[in-house]
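Pasting the structures in now, so scroll down.
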Structure I
Amino acid sequence: MEHSDLLFTIDSRSPLPINVQMKEQIKWLIGKDLLKPGDTLPSTNQLADRLSINRNTIQWVYSQLKEEGLLTIQKGRGTQVADQAKIEQFKRNNPYFGFVEKMIKEAYEAGYPTENVLLSGFAYMQLFGQPLKKKKRYLFFECKSSSCFFYLDEIKRTTDADIQTIDISSPEEMLHDAVRNTDVIVTTLDQADSVKRFAEPAHKTVITVGSANDVSLLFNMLRPQ
């Protein structure tokens, strides 16, 4: 589908740089399925003329999104949204669009200037960091051996971590959700390759019971910070 008529809203008075505004708007259009896999974006010249901004700014945005796996740029075919697999992975790794949409609607209904709310939240994070210290989240993936249970029990004994278990026979959507919502995955050596198929796209640490190096890493994680 062609999107030469795609609209962007650029605010030169915003504290956000124009390139950041454009980049995040494209992510939103993809996240909300207004841009679909294979859709063609306007050319850099088209957008530069329409928005009265430098062509190099648009080129930077497209290049950055290509690096992140969301766009493809091919001579003769222009700039297109990436394939279905890459976009689905993006959505799994960034599930917060609905939450942000709801928060902005609530701020608007309460009469708060939404941009001020967002900037205030950013300032809060700079000043105070995370409002609450998150518990470490461990996912025991297809762990049915006694050695796995030993490490699971040790984590329970020495930390207040959130611990979940899952079998590799679970539905694939459930596996992806479990991996996305954890910090560290623990599995057995014979299941490591299967588990890494889910863990690597989400950039999650996988600790393999049966590897001396990994066991050392696991116990280092259990030490009080």
Structure II
Amino acid sequence: MRILVVEDDRKLSDILVHILEREGYGVDAVFDGQTGLDYGRSGLYDAIILDVMLPNLTGFEVIRALRSSQVPTPVLMLTALGALPDKIEGLDGGADQYVTKPFSPKELLARLRALLRRVDEAPLEKLTVGSTTLDGASYSLTCMDESVQLSGQEYLLARLLFQNPDHVLTRARIAEGAWGPGEQVEDHSIDAYVSLLRKKLRFLGSPVRIEAERGVGYRLVP
């Protein structure tokens, strides 16, 4: 597997490259946002580790541009900006994971493995609920003539909901089905991704909606 590292701190970039190569990954490293965007659009990478505070383009701008270009490559944002609004901006832009500095190399690798494993294991299927189709090959939602791109984590959550229309899924079931067994997923992370999917369904004009069951979880309503 090949990983793209976009980090302007050369010393930290070298450390990341060393950690990843020691684990057997192929790694390319670039040092500014525009170059990271150009490399990321190539489609050559299995995952991207992306800093936020970058020259030319910020990491937030890079992830938004990647998703608007329909690049589904999983993105792990690695940044010193750990406040909740910054995390929400990164996730809202299409990031799949958000790790704050300083970080544990073991945690970083574990999150990267989990991200790659979840996306790799996701079947390339089409699921249709009402007039809305979830496409596993392109990581997209389509309704009528409109289509919108999903991040890897958004797709995994959408897949679980589309596989169980009109069934209430508990938060524990959502965490296990969309993040993986044993993953520690906070409620606000699930809520954030549900919010992202709701926005994209509204953008499409889809009649499908995600309803909250207070104190329990969520269900997809055709």
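Structures compared: I, II; top value of FRET efficiency 1/(1 + (r/R0)^6) of positions 13 and 125 (r between Cβ atoms, R0 = 30 Å, to 0.05), i.e. the largest, recorded for I.
Out of I, II, choose the structure whose coordinates give helix-only ellipticity at 222 nm (-39500 (n - 2.57) for each DSSP H run of 4 or more, over all residues; to 500) equal to -15500 when calculated. Clearly, the read-out refers to I. Taking distance in nm of label points 7 Å out along Cα→Cβ at positions 77 and 93 as the criterion, the top structure among I, II is I, with the largest value.
Taking Kirkwood radius over Cα pairs in Å, for residues 69-172 alone as the criterion, the top-ranked structure out of I, II is I, with the highest value. Each of I, II could give Rg and Dmax of the Cα atoms in Å, but the derived value 17.1, 51 comes from II.
Computing FRET efficiency 1/(1 + (r/R0)^6) of positions 117 and 141 (r between Cβ atoms, R0 = 35 Å, to 0.05) gives 0.90 for which of I, II? Comparing all candidates, it corresponds to II.
Only the coordinates and a few stated rules stand behind these numbers; no lab work does. Predicted model only: the values in this text are computed from it and were never measured. Cβ atoms are built from the backbone, for glycine too; each structure is taken alone.
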